[in-house]
Structure I
Amino acid sequence: MSDPLKRLLAPLPLETRLFPPDSRYHGLETTTLVDEDGETVVYLKRRFVPPPEVFADLTEHVVSDGERIDRLAHRYLGDAEQFWRLADPNRAMRAEDLVEEVGRRLRITLPQGVPGAPREES
C-alpha cells in the first residue's frame with residue numbers, strides 16, 4: 001500500500017491472547033502437530049517452571065492441618081486463582097502438594113521478575 005493515508009487508516013493486526021496476564025500460561029505460544037490421520041492439533045508449547053532462586057521472598061508460611069492452597073493464595077496474594085504463584089517458588093509441580101505436610105515452610109514471594117531483597121541461604 002503506497003498511499004500514506006490508507007496506511008495510516010488501515011486496521012492494525014490484533015494479537016489475541018489465549019490466557020489473561022495473571023495466568024501461569026500467559027505469553028505461551030501455540031504450535032501445531034499433524035497426526036497420522038492428517039488432523040491438525042493445536043497445543044500450547046511447554047511451560048518451564050522457573051528456578052526458585054529467581055523469586056524474591058516476601059514472607060514464609062508454616063502449613064497447618066486442613067489448609068488449602070487456594071485459600072493461602074487468597075490470603076497472601078489476594079486471588080485464590082493465583083495458587084500457582086505459590087507452587088513455582090516452592091518447587092511444586094502440583095500446588096495442592098504444598099499443604100499435605102503439616103509444618104512445611106512455604107515461601108511467599110514476589111512475582112517472577114520483580115526484584116526484592118536477596119534470598120538468604122540456610
Structure II
Amino acid sequence: MVDYDDISRCDCTVIHEDVVNRVKSNMPPDERLYDLAELFKVFGDTTRVKILWALDESEMCVCDLAVLLNMTQSAVSHQLRVLKQARLVKFRKDGKNVYYSFDDDHVKSIFEQGLLHISEG
C-alpha cells in the first residue's frame with residue numbers, strides 16, 4: 001500500500017535554488033492568485049455549473065433556465081448575478097426579454113476543458 005504522506009515529503013538536503021528562484025520570479029502577485037481562487041469557487045456550485053452547461057449549449061433567458069432547471073426565476077437570477085459578477089456570463093436585452101450567454105470564449109474554454117478533464121477519468 002502506498003503511503004502518500006511519504007511521497008509528499010522531500011528528504012533531500014540540497015535545495016534547488018535555481019528552480020525556486022525561477023518559479024518565484026514568475027509567480028503572479030497574491031492578489032491575482034486570490035482572484036483566480038475566487039473564480040474557481042464560482043464553479044464550485046452545482047446550480048451554477050448547470051446554468052453554465054445550458055449556456056454552453058445556447059443563449060437562454062431566465063424563464064427558460066428556470067423551467068430547464070426546475071427552479072424559480074428568482075433563484076436562477078441570483079445565480080446569474082453571481083456568474084455575472086465573476087464575469088462568466090453577460091446579458092443582452094431584446095424588448096422585455098433578457099438573454100444570457102458566456103461572457104467570452106475564455107469562459108467556454110474553461111468550462112469545456114473542465115468537462116474534458118473529468119471525462120478522461
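If FRET efficiency 1/(1 + (r/R0)^6) of positions 37 and 101 (r between Cβ atoms, R0 = 25 Å, to 0.05) comes out at 0.05 when worked out from the coordinates, which of I, II was used? Display every interim value, and only then the final one.
Numbers: I: 0.05; II: 0.50.
Structure I accounts for this read-out.
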request  = State the single structure among I, II that was used to calculate relative contact order in percent (Cα under 8 Å, 6 or more apart), giving 20.
outcome  = II
query = Thinking of I, II, which structure, once distance in nm of label points 7 Å out along Cα→Cβ at positions 61 and 93 is computed, gives back 2.3?
reply = I
query = From I, II, which structure was helix-only ellipticity at 222 nm (-39500 (n - 2.57) for each DSSP H run of 4 or more, over all residues; to 500) = -19000 calculated on?
reply = II
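Coordinate-derived values only; no laboratory data. Owing to the predicted nature of the structure, the values given are computational and were not obtained by experimental measurement. Cβ atoms are built from the backbone, for glycine too; each structure is taken alone.
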